[in-house]
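What follows is a set of structures for review.
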Structure P
Amino acid sequence: MHKETVDFIRQTFKEPSDFIPLHEPRFVGNERKYVLDAIDSTFVSSVGKYVDQFEQMMCDITGAKYAVAIVNGTNALHLSLILAGVKAGDEVISQSLTFIATANAIAYCNATPHFVDVDKKTMGLSPSLLKKHLQNIALIKEGACYNKLTGKKIAACVPMHTFGLPLYIDELIEVCNEYHIPVIEDAAESLGSYYKDKHTGTFGLLGTFSFNGNKTVTSGGGGAIVTNNKELAKQAKHLSTQSKIPHKWEYKHDNIGYNYRMPNINAALACAQLEQLNYYIKNKRDLSDKYFNFFENQKNVKLIREVESGKANYWLNAILLNDKKARDNFLEYTNSNGIMTRPIWGLMNNLEMFKDCPKADLSNAKYFEDRIVNITSSVRINE
């Protein structure tokens, strides 16, 4: 099966012998034009027309009322946690099966990640398992949720749409509303993904996106916060620019702020990339269909697909193998033969800095950790 997979990937990407990366950026539109325009304008830092244009494009794409450009996805998540009211000593529910930025952003607030298991169908935080866990440990007091085992407030919930696959976000928010827990969606990987015809990142109080170099569209480094709350959007913009009070020449600040604003030169690149988003998504969904048809007749391997009512961007295609040994054999063969593949992230609760964090049973997360491999998922421009 391994050789057939390598041959299929090489044939699909029309690359007979050279190394094929997991996911590389494509620059096929106005990227050079817009970046040079930003340079010529001399506005290359956090002020410039492309920042405003980027924010408007994010509103148009996601359907959110407000968008704020941020320097990267991790900072967008950190700032969103602050905006949601997360304080030092609080707990924030998230999934252990995630990229470390999710847990790190919680730690930046001097809060504690509280890990709950993922759903077998979505690899995202499970609404049913969250509800079961909260029934056992939650205490509602004065309109807030507390962990009766630790005495700490559960101040927020951060689900993540894994690899761009929409989770059951409406059901999750219903559970969180019942327990007075605000939801911040980590939509870093899911730009262009929808659940029940609504864009990911727009279900919760706030949503965050990443435009890192390996994402579906990139600004080199960049992020965004989206929300339908006007006051939170205003605060996000203010806090992300060092909490500086607008004035022609004076430097006055009214809060502890952050240098989290996306530079105009990065926004210029992002705007050009966003113009290609529909083409990229169509291309990537077609690639996932090709993989599905290929793996459908393969034994002992399954391609992970979107759930009903979900429309995934298929940022990274993921296959499920029989066990850890089969996973490792597949990784060894493909990478040794010039096809970059990678395992899913190690679980956050096994890392030294998060090993003592509160957690529920994480059986599903462990199951995926041992079996999931990401395979080549770049947009194919040779077609």
Structure Q
Amino acid sequence: MQISSKLPNVGTTIFTTMSGLAKEHNAINLSQGFPDFECNPKLLELAQKNMSAGFNQYAPMPGVIQLRECIAQIISNCYNQNYNPDTEITITAGATQAIYTAIAAFINAGDEVIVFEPAYDCYIPSIELHGAKAVSSQLNPIDFSINWDDVRAKVSTKTKMILINSPHNPSGTIISAQDLLELEKIVAGKNILVLSDEVYEHMVFDGQQHQSVAKNKTLAQQSIIVSSFGKTVHTTGWKIGYVAAPKELMAEFRKVHQFLVFAVNHPFQLALADFLSEKNNYLELKNFYQAKRDLFLKLTSSSRLKPLKTAGTYFQLMSYKDISNESDTDFAIKLTKENKLATIPLSVFYTNKYDNKILRFCFAKKDETLEKAAEIINKL
């Protein structure tokens, strides 16, 4: 059979590749972004309670109302913006599905979507699958800041969406309130949507605040916000996220959502609603992960690897320029096979494979895992 691939240049993701190598070579896995520790036992108790109570059939298509009301309260608490849980919040099967659904609902063949690179790997394929063009704007290679003059130059009559990500994966940087004002100037009064990937919203360090587009009342009216419970409560395998958007946008989003997944895991939604009704279960997350970041940096302070500034997420970028001139992909594979430590090379987040000799490390790990990884790093 002759197959015409819609994604001829896409193969196995680097995350699958590096995790596979880590398993094959019995390496410590700091590559893929998932914790190696368990979630709060109370959350597991709540999940079991709801399964035992019989909530094992389809949940409502937009998600259980208890969780949507909980999300509305979280957004109000954190960003002083009100979303109607009936019409403006939808529960999704993780953030990747939410991003894909938003693109599917609003982007047509011939449209353009501005994407900032380095970019998480699901963005551009989702755009291209719908016959649209991803227009890349390169972040500053030193501090990963946005060049808004470049963005303005790339906005055209075909631009239908700008996709932002903060806290940013893979760099760990965050956008500022001034960045939101610049974005507002670009899209205000235009038929351009903002798709804001905020899955690490509760992981912002050093006393800084997450600048959600929900904080900007003008932007909020033409933005779709995506977040993820997997990051917030250490359950990436549950694949539950959410979207918040004005009702007119949400109505279109749900038209597509119902035919992709229809409904999301019922008892786990109820468990999350109960668990996150306690504010500290999300407000304390920043302190938990800042301690992990600080420990990792302390443990590797004598290394020849040089850390870049991390203001959020659970990723740390480190430059190996003082160690090797090898490509970052070759160096990452060698590190996994020979030194038993798996990381992610930064070049895979660029369309042009820009290589600045930087690796991404995930510090969402047990302290003992970080200690073992640091032993290896310090010997490089």
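Please treat every number below as a calculation from the coordinates, not as lab data. This structure is a prediction, so every number in the text was calculated from the model and none was measured. Cβ atoms are built from the backbone, for glycine too; each structure is taken alone.
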| When distance in nm of label points 7 Å out along Cα→Cβ at positions 72 and 264 is computed for each of P, Q, the largest belongs to | P
| message | As an exercise: percent of Cα pairs over 25 Å apart, for residues 24-175 alone, calculated from one structure in P, Q, equals 51. Which structure is it? | response | Q
| said: Quick check on the output: 151 is volume of the Cα convex hull per residue in Å³, derived from one of P, Q. Which one produced it? | reply: Q
